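Next up: the structures, one after another.
No value in this document is a laboratory result; all are computed from the given coordinates. Quick caveat: nothing in here was measured; it's all calculated off a predicted structure. Cβ atoms are built from the backbone, for glycine too; each structure is taken alone.
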Structure 1
Amino acid sequence: MNNSPGQQNLNNENTKLIMFENRLQKVFKHKSKQAKRLNISCWRVYDHDLPEFPFCIELYDNKVYLAEYLRRHGMEEDEHEQWLDDCIDIISKLLNVEVENIYVRQRKRMHHRSQQYEKLNKAEEFFTVEESGLKFLVNLTDYLDTGLFLDHRITRQMVKEKAEGKRVLNLFCYTGSFSVYAASAKASSVTSVDLSKTYLNWAEDNFAINRLNDKNKYHFVHADVKQYLKTLAPNSFDLVIMDPPTFSNSKRMKDFLDIQRDHVELLNDVLLATVPGGQVYFSTNFTKFVLDEKNIHASNIKDITKTTTPFDFEGKLKRWCYLISK
C-alpha cells in the first residue's frame, strides 16, 4: 500500500531531521574535544553544514546562540515553526542545553556587517563569559551579533602577546574585546574608537568587569574613524587593530565607508599615525576583498588569515586578516 503524499513528505522531513541530528552529533563530538583541550567555553559548533539546515550554532558557556539564515524554504508559517521546534529539541538534547537557554535569531546571510549597529530588541539580557581568563559581556537577544566575535580569538591572543608597554589603538572597536586583551597585557595606553555610543559603553563595561579602570591610560573615543585618523599626529601609536565593516553609510558619518574603495587611504592614514616598526592588524569580512599592496606605505605585509583561523572556523571562515608593518 502506497503512502499518501502527505505521509511521504512527513517521512522525508523526518529523514532530514535524522541527518541533521547525526551531523550535529558528529561535529559537536569532534569540536568539543578540541574546545575542552584548549579550555574554551565559547565556540562555534555548526555553520550551515547541511544546506537544508542553514543554521549558525554557537555555544556561550551554558547558552546557545542559534541563528537561522533566511531562505526560500517553501514551508507554511506553522510548518516552519514546527520544523524549527524540532531542530531546537535536537540541539538541546545533543548539546545538553535547556531549551530556554537557546536564543533564536533569524538573519539574512550578509557579506558584511553593515547592520551591526541595529538594535533588534530591548531585553537587555547581558551575561558574562570568559576567554583566556578575561571576562566579556554577551547579549544573545538584542543585537544582530553577540558582542564577541569568536573568529578573532587567536588574533586577540596575538595582540595580547605584543601589547606590553605599547600605545594601542583599536579602530571600529565594537565592544572592545581587542582593547581588553591589550590592556590586560599592560599596554601603556589603549584608545578605542567607534561610531556607536552603545558599543563604546559596552566596551567600557567590559573594561570595568575586568577591573581595568585607569582613565589616564584607557580612552574611549566616539568618532567616525575616517575623520578621526586625519586628526592624529604622526608616530602616535605602536600597535593598531582595525576591523572595519565592509560598508557603512550611517547618518553620523561625513562620508560613507566602502572598505574595498577606502582601505588604501585608511591604512596609509593609520601607518602615518604609527611609529616606524609599528604594526597594524587589519581584518575585513568582505569575501571578494583584494588588498592593493603596491599603494600601501608599508615595509611588510603578511597575510595571517590562515594562522588566525580558530579550530571551530576551519573551512568556514569568510574573512581576511593581515599583519602590516610600517
Structure 2
Amino acid sequence: MADLTVELAGVPLRNPLLLASGIWGETGASMAAAYAAGAGGVVTKSIGAEPRSGYPNPTVEPLGPVGLLNAMGLPNPGIDEYPAEIEVARASGAPVIGSIFAAAPREFAALARRMAGTGVVALELNLSCPHAHGYGSEIGSDPRRVERIVRSVVAAVDLPVLAKITPNTADPAGLARAAERGGAHAISAINTVRALGIDVTLARPILAHGLGGLSGPAIKPVGLACVWQIFEAVRIPIVGIGGIASADDALEYLLAGARAVQIGTALSGPGVALFGTIARDLASRLDALGIDRWEEAVGRAHGRPPSSAVQQAPARLRRPSKPRRAP
C-alpha cells in the first residue's frame, strides 16, 4: 500500500488528514476520537486569551448538498481553561496543533507562549474568521498586519507556526507571501467563505449575526484555487482546507500543492469514522495511480517539481529576517 506518512513543517504525521479547527475540536474527547478513527493529527478549536460566549442562536444553518452556513463568533473557554482538553487529546497519542486568535501582534505573541506550554506540536494562527469583529479576516486581510503578527509569534515560541489565510480577499497568495516573510513555517488555506442566507418569510438573515461563513462542498473549488496560487507564490508547505469529503478531494488538494489537508464540515454526516475511510481509500487510490508515497505527488498538477526543497523536506524552525526599513 502507498505510504501516507508526511512531515509538515517538521512535525511527523502518520497520514496527511487533519481534524480542522472548529466544532469538532471543542473537547479533548472529540479530538481523541478523531485520532482514534484514523486522523493523522488534530487542530484545536480557536482559543483566545479570555472566555468568549460567541453569538446567539441561530449560529448554524445546513444548506443541504451545498454545505454549511455558520457564524459562531469564536466561542471558547479561554486559554486558562482549555489546556485540560488538550491534555486529553495528547493522551490519546494525537499530535495536537493549537489554534489561536487575537487582535494584535503583542496579544498573539502572549497567547502563543501560553498555548506553546500546553504540549501542542505546532500553532495555527486564525487570521481568517470571516464574521468576528476585530479578529480573523478583519486583521488578516492586510499583508502588513499578517507579516507583523506572524513575526511576533515566531519570535515568541520555538514551535512551527502555520498562518491560516482568508479567501475573502483579492490576493490570498499575497497574504501567504506576507506570512512567509514573517517567518511562518506553513500556510493553512482556506477558512470559510463569507456568505449570507435570508429567511424570505421573516425578511431577515437566517443567522442571528447576519453574515456568516460558508463551508463544505461548495467552497472546494475556491480552496483549490487558493492553494494553487499560494503554491506558485511561496516556498513553505501548504495545508489545504475546504470541501474535503473523499480521497479524491484530498488528492485534488495534493496535486494542487498541499502537503496535508484538514477535514471539518464533512464530518457532520458520518462523524469521525470518515477519517479511517478516507485514509484507506487514499492509500488504494495512490496505488492505482502508481504513486508510492503521498509526498511524491505534492504539486504534480503544476507540471513541475515544487519550487523549493523546503516544500519537499521538513521545514526547520527559524527566526524571521529583520523587516526592511522604508527608504
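For the structures shown (1, 2), distance in nm of label points 7 Å out along Cα→Cβ at positions 22 and 102 is largest in 2. Suppose distance in nm of label points 7 Å out along Cα→Cβ at positions 70 and 174 works out to 2.2; of 1, 2, which structure was it derived from? Attributed to the structure labelled 1. A value of 3.4 was computed for distance in nm of label points 7 Å out along Cα→Cβ at positions 134 and 158; which of 1, 2 is the source structure? It must be structure 2, since only it matches.
Out of 1, 2, which structure matches -0.51, -0.86, -1.27 when log10 I(q)/I(0) by the Debye sum over Cα atoms at q = 0.09, 0.12, 0.15 Å⁻¹ is calculated? Value -0.51, -0.86, -1.27 for log10 I(q)/I(0) by the Debye sum over Cα atoms at q = 0.09, 0.12, 0.15 Å⁻¹ corresponds to 1 out of 1, 2.
Highest-scoring entry among 1, 2, by relative contact order in percent (Cα under 8 Å, 6 or more apart), is 2. A value of 4.0 was derived for distance in nm of label points 7 Å out along Cα→Cβ at positions 94 and 262; which structure in 1, 2 was it taken from? Working through the options, I get structure 1.
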